[in-house]
Structure formats: C-alpha cells, structure tokens
Structure P
Amino acid sequence: MRLGYVTPFSLPEHRRVTLDYARIAEEGGYEAVWVPEAWSSDAFTLLGAIASHTSRLQLATGIVNIFSRTPSLLAQTFATLDEMSNGRAIVGLGTSGQQVVERWHGVPFDRPLRRMREVVDILRLAFSGQRVDYEGEFFKLSGFTMLIKPVRERMPIYLATFKPQSLRMTGEIANGWLPTHLSLAHLPAMRADLAAGEAKAGRSVGSVDLAAQTLTAVSDNGDEARLHCAQHLAYYVGGMGTYYHELMHAYGYGEEADRIQSRWKAKDREGAARQVSRAMLDALVIAGTRDECLEAIAKRKAAGIEHIVIFPPHGASVAEVTRTMTALAPAALS
C-alpha cells in the first residue's frame with residue numbers, strides 16, 4: 001500500500017508545523033505530501049517551503065482549481081516547483097465548484113470539463129518546452145514558450161473528479177485520479193467510467209493511478225476519532241454547497257444527508273455531526289484505534305485500492321495529526 005498525506009492548512013497552528021509534518025512523512029516512508037487550497041493559505045508557498053527541507057517526498061497540489069490562475073501561470077508555477085525540488089512536483093487539479101469560483105474568485109463557473117481539458121492540453125505543451133500556439137474554446141494562445149523547463153517533461157497530472165463524464169475524461173487525459181470521500185461500494189462503476197476513457201485514448205486499463213484521498217484519524221479512543229471525521233463530513237455535506245449532499249444521496253445515504261443539511265442550516269453543528277451514521281463512516285473514512293484503522297486500510301487494499309492519501313479531519317489538533325501520521329507511517333507498518 002502506498003500512502004501519502006494531506007498537510008493541514010486551514011489553521012495557523014498547523015501551518016507553523018508544516019515542516020514538522022513533512023519530516024515525519026519523509027522519515028516515515030510516506031510517498032507524497034498533498035497541499036489543498038480553498039480560501040485559506042495558498043498551496044504553492046507551503047510546497048516551496050517543504051521542497052527546501054526535504055529530499056525524497058513528492059510535492060503535490062491536492063488540489064488547486066483551474067479558474068483562479070491561467071494555464072500559463074499554472075505551467076510556470078509547477079515548472080518552478082519541479083526545478084526547485086529536482087523533479088518531485090505533482091500537478092493536482094480540480095474544477096472546484098460554483099460557490100467558490102464565482103463568489104470567492106469572481107470568475108464565471110462556465111463549462112468546467114471543457115476548461116479542464118484545455119488547461120491540461122496547455123500544461124502538456126508548456127512542460128514539453130514547445131512553443132504554445134493553442135486555439136481552444138476558452139484559451140487562444142500564441143507564441144508562449146516558457147524560459148524555464150521542469151525536470152520532467154511529462155510531469156504527472158492528477159484530476160479530482162467524480163461524475164461519469166469527468167471520470168471518462170480523467171481516464172483519457174490524466175496520469176492519476178484523486179477522489180475524495182470515495183465509497184468502496186461504488187468504486188467498480190467509477191472504475192468502469194475511468195476505463196472507458198482509457199480505452200478511448202488507446203491506453204491500457206488501469207494506467208491511471210488511483211490515489212484515494214480519505215479522511216483518517218487514529219486515537220486510543222476510537223469513538224473520538226470517528227467523531228472528528230463525522231464533524232468534517234457534516235461540514236462538507238451541510239456547508240459546502242450542494243455537491244457532497246448530492247453525492248451522499250447517490251451513495252444511498254440520502255436520509256442522513258438531508259438531516260445533516262437541515263441541522264447545519266439551523267447552525268446546529270454538533271447536531272449535524274450526530275446525523276452522520278456509523279455506516280457512512282465505515283464506508284467513507286479510516287477512523288478509530290490503530291488496529292481499526294489498519295483493518296480499514298486492509299479492506300481498501302482488498303477492494304483494489306493501492307494508493308491512499310490520508311486526510312486529517314478539520315479541527316484535529318497538531319498532536320492528533322502527528323499521532324495519526326506516526327501510527328500509520330509505512331515504515332512502521334512494513
């Protein structure tokens with residue numbers, strides 16, 4: 001099992017110990033650090049700091065959206081990170097959603113899949129060192145050639161996608177798939193969509209790496225760990241627009257999702273968390289005692305998942321994040 005980790009980013013106490021987490025990860029055998037970006041700290045400043053204090057850890061955005069930066073700026077930024085880290089950068093992209101893109105960035109959330117395809121096209125061209133003359137529906141570029149070249153012309157690109165059409169696109173154009181809150185019961189259908197995209201591009205089935213970004217918490221008190229993850233899920237389902245609420249309906253947890261959303265809208269945050277059922281938690285997260293978490297990892301491996309990116313829940317303390325990372329470090333499991 002390959003393990004990466006999402007470095008907590010939303011609270012200052014976590015940002016201040018970003019390099020401590022990176023040291024634990026590098027010494028513990030984690031494969032990569034994935035740095036999110038929403039409306040707290042940006043991803044690239046943290047990744048640059050981690051790059052200068054590590055030598056092996058791969059450096060991934062997990063994720064940055066494709067609306068708030070132009071493709072050319074994304075290409076320049078990732079090429080710089082790859083050069084600084086001697087070839088350790090990973091491109092993690094997503095569309096985000098209408099709420100973030102329009103209300104925070106002030107950019108129209110227009111045809112996100114078409115835009116994603118064009119961004120990936122332009123990144124590939126720019127990374128190769130070719131002059132970018134590109135005629136797309138969103139982007140019309142001419143005479144753009146980067147003066148900086150990444151260490152690797154084929155820098156890996158992971159896409160955070162979920163719906164069938166976007167999964168087929170991921171299978172067609174990406175190196176990796178980065179789903180969040182993945183349901184094992186629905187994985188076969190999603191893999192089929194991914195495979196359809198791979199086949200369309202003439203790629204072998206399974207060529208796209210699945211990196212399952214999974215809420216994870218380890219505690220001597222398993223119920224405490226599960227509560228942290230329930231609080232995080234409640235925030236996503238109740239307070240992050242409509243996408244995750246609809247996703248839980250698709251997973252078969254519609255009643256729970258409606259109750260979570262109702263409590264959240266009533267500003268009853270703890271009540272919303274209490275509506276997250278044990279069945280939802282068991283299906284979507286890795287939480288509990290160390291032994292329970294190892295069992296959950298083994299269950300995912302049996303389902304064909306070979307790459308997990310552990311994601312500490314929002315609200316976890318520095319001590320709790322450190323405990324989880326240390327308890328599940330690949331070096332300690334081998």
Structure Q
Amino acid sequence: MGLKEDVLILAIESSCDETAASVVKNGREVLSNIISSQIDLHTLYGGVVPEIASRKHIEKINQVIEEALKEANVTLGEITAIAVTYGPGLVGALLVGVSAAKAISFAADKPLIGVHHIEGHISANYIENKQLEPPFACLVVSGGHTHLVVVKDYGEYEILGCTRDDAAGEAFDKVARAIGLGYPGGPKIDRLSKEGNPEAIPFPRAKVDGSSYDFSFSGLKSAVLNYLNSCEMKGIEINRADVAASFQKAVIDVLVEHALHAVKEYGFDKFAIAGGVASNSSLRAAFETECKKRNIEFYHPSPIFCTDNAAMIGAAGYYEYIKGTRSGYDLNAVPNLKLGEK
C-alpha cells in the first residue's frame with residue numbers, strides 16, 4: 001500500500017447511542033467500520049437516555065477504536081489524521097468521542113479534524129457511489145434532523161429548508177410508541193406499514209407558510225394521536241397497520257414533494273438521501289420512482305451507512321483534510337452545531 005500517497009483517516013462517531021470507529025482510505029474506501037449499538041439498552045426506556053449513552057460510550061470507545069485499526073490491518077503510525085464528530089448531538093456522548101480523538105491525536109502526533117455530524121451523513125453517499133461529485137441536492141432525514149441541502153462542493157453547503165419542529169425520525173418514534181410498537185420506531189413502522197393500506201386514513205400534509213422547503217411534522221403527529229384517541233373513545237377497533245402505512249405515506253409525500261421541488265428549481269440532475277430514515281424502504285422506493293420519471297440520478301447509501309456510523313465521518317474527514325481543515329486541542333462538543341458553522 002503506497003502509504004505516502006494514500007490518506008488514511010481514523011474516524012470516531014459517538015453523537016447519540018452508537019459508539020463507532022472506522023478507517024477510511026482516500027475518502028471512499030472503507031477498510032473497517034465498527035459499530036457498537038446501544039439499542040437494546042435504550043429500548044427498555046422507550047428512547048435514548050443521554051446519561052446511560054455517555055457511560056456506555058466510555059466503556060466501549062477504546063475497544064471499538066482498537067477493533068477498527070485491527071480490522072483495517074493498519075497501525076496508528078500509518079494513520080494520516082483523526083476525524084471525530086463534534087456536533088450536533090448529545091453533549092455527554094459527543095464529549096467521549098472528542099476526548100478520545102484529542103488524546104490519540106496528541107499521543108500519536110496526528111492532525112485532528114472535527115467533523116459536523118450532518119456533513120458525515122451527506123458524505124456517506126461518496127462511499128458506494130464512486131462517481132458522485134458535487135454539486136447535487138441532498139435530503140438528510142434522521143431521528144434528530146430533517147435538512148434539505150445543496151451540496152455546492154465538498155464541505156460547502158447551503159441549507160434550503162429544515163424542520164420547524166419534530167424531525168421526521170422523531171415523529172416515527174413517537175407514532176410507533178403511540179401504536180404500541182416501541183423503540184426504535186422507524187424500522188418497526190416501515191415493516192408494519194407493508195401490511196396496511198396507505199390510503200386508509202387521510203392524515204394531513206403540512207406546508208410551512210412562506211417557505212416551500214421547510215418541514216413540519218408535529219401537526220401530523222398530533223393528527224395520529226387524535227385519531228387513536230377518537231377511535232378509543234368511540235370503541236372503534238384500530239388497525240395498526242393502516243395507521244402505520246397512512247402516517248408513513250404522509251411523511252414520505254411531504255419529503256418527496258419538497259425535495260423534488262428543490263431539485264427542479266435549482267436545475268440539478270443528481271439527488272441523494274442520507275440519515276437513518278433514508279434506510280426506510282418505502283421512502284427509497286418513492287424517490288426511485290419519482291427520480292426515474294424526471295430523469296434524475298438518485299443516490300442513497302446502504303442502510304448500514306444511513307444510521308450513525310464512523311465510515312461516513314471518515315469520508316467527510318478526508319475532504320476536510322484535503323481542504324486543510326485542522327482542529328486544535330481546544331476542540332469541544334457543540335450539541336447544537338449548525339451545518340456550515342466551523
């Protein structure tokens with residue numbers, strides 16, 4: 001391996017409830033991708049408990065990093081730089097990753113690169129789509145974020161729209177809980193909705209006044225809860241599969257409409273999705289169909305690169321490294337970091 005030319009990024013991600021480390025070569029080749037998930041633990045509580053998440057990260061972080069280096073068959077000495085998510089996310093969880101990255105950077109005398117979590121999600125598309133290059137439009141949908149973004153260049157973004165209240169993934173979790181599916185809601189609603197009729201219940205599709213690209217899902221969530229309550233009060237049996245399918249269709253319709261409106265307005269012929277909700281099979285199928293109709297190239301990462309992982313941070317970290325981005329040892333966790341902020 002011509003290590004002189006190759007850039008090897010050791011990447012760390014700990015923004016929520018996955019402790020992850022990865023070694024990525026030249027931004028697009030994943031040599032290792034280790035993820036330690038805490039889903040089973042948080043399922044007991046019906047959602048992520050920040051304090052528990054932080055403690056688990058502390059337990060797992062060194063082990064995950066060692067495993068990533070071992071699987072990639074590289075030593076710390078061969079690594080070019082260390083990339084780490086420093087925001088947005090849960091402050092305690094982020095601090096674990098940032099502290100580990102700073103310690104390794106200092107001890108091994110390697111450059112440190114702070115990476116924005118959403119930039120990581122967008123960059124996940126570069127891993128399997130070697131031909132994808134900016135500019136393109138990207139929809140980031142996850143538990144905490146719904147962003148419609150123009151990727152002008154590597155590391156250069158313009159946010160067209162974002163959610164005014166609940167993120168799409170958050171709405172999935174809340175509705176799943178309401179119909180008794182439990183946590184995590186997204187995959188469970190995705191599965192159950194395959195048995196239901198998406199046209200059964202006319203849930204609302206929210207538009208935000210004065211902004212054709214912003215999203216709002218709290219009204220839809222309330223409409224689902226009201227429907228469930230009114231059925232209970234009237235003694236009407238609830239068809240959970242129909243509720244799941246109709247709710248999911250309402251979310252997907254809005255996401256697809258907004259995203260493709262942006263693609264048309266800006267004249268793009270490339271569109272990508274990213275984030276945990278991007279692994280939803282119905283969402284992917286809807287975009288596949290609509291993009292084909294309009295002759296737009298549609299890109300999406302494999303499900304393993306949609307949910308939180310460190311390979312995406314390694315991909316983003318590579319392009320930041322090439323651009324000359326370096327972080328100091330004063331790098332801190334920024335829980336509400338906006339995309340494009342440094």
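No value in this document is a laboratory result; all are computed from the given coordinates. Bear in mind that the values here come from a model prediction, so they are computed numbers and not experimental data. Cβ atoms are built from the backbone, for glycine too; each structure is taken alone.
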Percent of Cα pairs over 15 Å apart, for residues 81-128 alone computed as 59: which structure among P, Q?
P
With FRET efficiency 1/(1 + (r/R0)^6) of positions 121 and 201 (r between Cβ atoms, R0 = 25 Å, to 0.05) coming out at 1.00, pick the structure among P, Q it was computed from.
P
Have a look at P, Q and say which one yields 30.5 for mean count of other Cβ atoms within 10 Å over residues 9-16, as calculated.
Q
Where is relative contact order in percent (Cα under 8 Å, 6 or more apart) largest, in which of P, Q?
Q
When FRET efficiency 1/(1 + (r/R0)^6) of positions 73 and 305 (r between Cβ atoms, R0 = 35 Å, to 0.05) is calculated for structures P, Q, the one with the largest value is Q
Value -0.48, -1.34, calculated as log10 I(q)/I(0) by the Debye sum over Cα atoms at q = 0.09, 0.16 Å⁻¹ from one of P, Q, is from structure Q
For 4.7 (distance in nm of label points 7 Å out along Cα→Cβ at positions 153 and 185, calculated) the corresponding structure among P, Q:
P
